[in-house]
Structure I
Amino acid sequence: MTKKILIVTHSGDLHADLLEPLLHGRGHRPFRINLDHFPRDYQLTQHFGPSAPQSLLIHLPTGQRLALEDVGATWIRKPAPYAFVSSDLSAQEQAYAQQETDQAMFGWLYCLDCFWMSHPMQMRGAIWKAEQLKRAERLGFRVPRSLITNCPETVREFKARIGSAIIFKSLSSPHLAADQVSDDERVSHGLPTTLITDELLGELDGVQELPCHFQEYIPKQYELRITLIGDALFAAKIHSQDDPRTQIDSRDMSAPIRYQATELPPSVAERCRYLMRSYGLNYSALDLIVTPSNEYVFLENNPNGQFLYVEQLVPEFGLMQCLADTLVKEAQWRSQ
């Protein structure tokens, strides 16, 4: 029997929505867990012990069934708050339900013997920006001189030592946790990478509140978004310097800057692959800068980074097709 492909995400994930018909076209009907409907719309049964029955997950609205032993490949996409049968749980009941569901969900997932894109433990180990910089430098990348501190005076000393411009860049997310609070609690929608002017240098008292991340500003010829899917590598050249809105932070999608396919020098491509593999990942999205002198500078690794916008801007990559092919190939290999 051909092994199943499991997708773990939420109901609003367009990436997963687009992947499913591609898998159907290849003869695979994936089983999708929408965490924002779990456990409300699912029935989980997991047995342990000698001669225990098969562990089973059932999607109640459709009756679709998945046995633990039948999973050949798993794509872990995005987390989401759980949904429970009762909508009026007290705060303590909600907290306990969340904890118990985490234990059940991830205890079940971690029992899978399959191909992972990518395993949650490996992804979590790969998200820490400070460690990424240390690892990338050890692997031969140039990295920006960087500082993480909650001491304003240390920031001023850092800039003086650099002798040139510095930037502030969030360690976790540029959204500043705006997506973690309700609309009435939101005070900001986020902060992009910000150039620290002399005026801002005199207003650093807020740094005392929590450790903040500063880097030397690296002049750019262009930027790179490198998407790795299994053994395949896709390098997109981002012409971020063509528009003032994206010269500091290329993530402003209101600017119609060009993305185009490009080839990496073999040594850089191999270094990117090795960085991904060093974390045990089968997917990664790396951000690099190419300086005016053609030097490649590592910025960060996104072990579960978005890629649909790259697919739309550089359609010849066929990223979705590559992802579908990889999951099907790995599921079939484990069916033999």
Structure II
Amino acid sequence: MAALGAMSILNIPTAEAQDMSNGADNFYTSDQVSKETVTFPSQYGLKIAGNLIIPNNADRSARLPAIVVGHPMGAVKEQSATLYATKLAEQGFVAIAIDLPFWGQSEGQPRNAVAPDLYSEAFSAAVDFLSTHELVDPERIGGIGVCGSGGFLVSAAKIDPRIKAVATVSMYDMGAVTRNGYGKSRSVEQRKELAAQAAQLRLDEFKSGEQIFQNYLPIERPADADPVTAMYWDFYRTPRGIAIPEGRTLELTQNRTLAGEIKFLNFYPFNDIETISPRPMLFIAGDQAHSREFSEDAYARAAEPKELLWIEGANHVDLYDRVDMIPFEKLTGFFDQHLAV
């Protein structure tokens, strides 16, 4: 299948500082695997793009286990997801890193739209694609969700039993953080005020026909950047992790409208998470991550078999690309065990 456009990796003049310690290697490549950009339809007729990665030593007469990998919220498949897919393919899995609809090379208008149900649907669409691939055993498909995709994968797995094993990394519950802020710092009244602002912006967008973006992550690092903004800036705004889809600009990467973002208020991925059992769940997060509350919440609600793994000294973004900190051996063992013949 043909790819939808191209992806550029650019050195941006403003991106002077970048922390490449602890094995940061977002754009890791391997001569042990082959990569192909593919597209396939979602149930809603949108073309979903993915980097399909296959081990070069794959036994073409056998059916292999497969993994779907989703990227962080507001990112693209070249940011974190393809790294994970490549590392898992090196261990013998067929892996596909997908662009969620409205992002990257996947279809969907308007661009950068927030549609959590369609994001979750993309995981099931990838399972459809993998289930019909000649190298894949359709009974042995699992998923990895990084950051926001952790919540979207959980949401998909609740209603798609073909996803046999679920792993999340630095998971965000985009619904909870939009409703409550970090550490439940947003009151109900503040939430209502946010909804009112979004409603007014929606009307403004309707009148003008133009999206009104939030400037979610500035191109220039603010001199007074808080630790979370600085952490994200170091990945998304420097050569360490920057990736710009064709037709987008740097300003529109990692950016959303409030009129769209407000839709996360109705997203509750952890409700009924216990119904995924007896399929196993593995939650991985940095013990220094500002987002650790979401993995803790999901783990507390999930039924056995389940595991919560803390990575000592890691913040949220460390587990996007720092190969010296990401527990690939643990992930390989998890899927080896739970996607066994």
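If FRET efficiency 1/(1 + (r/R0)^6) of positions 76 and 260 (r between Cβ atoms, R0 = 30 Å, to 0.05) is calculated from each of I, II, which structure is the one that comes out at 0.50? This value belongs to structure I. Structures I, II were compared on distance in nm of label points 7 Å out along Cα→Cβ at positions 36 and 324, and the highest value belongs to II.
Comparing structures I, II by Kirkwood radius over Cα pairs in Å, which one has the largest value?
Largest calculated value belongs to I.
Computing FRET efficiency 1/(1 + (r/R0)^6) of positions 100 and 308 (r between Cβ atoms, R0 = 35 Å, to 0.05) across structures I, II gives 0.90 for structure II.
Which of I, II yields 3.0 for distance in nm of label points 7 Å out along Cα→Cβ at positions 300 and 316, as computed? Label of the originating structure: I. When Rg and Dmax of the Cα atoms in Å, for residues 132-267 alone is computed for each of I, II, the one that comes out at 18.1, 53 is II. Each of structures I, II was scored by Cα Rg over 2.2 N^0.38 Å, for residues 124-211 alone; the highest score is held by II.
Computed from the coordinates by the stated procedures, all read-outs in this text should not be read as laboratory data. All values reported here derive from a predicted model rather than from experimental measurement. Cβ atoms are built from the backbone, for glycine too; each structure is taken alone.
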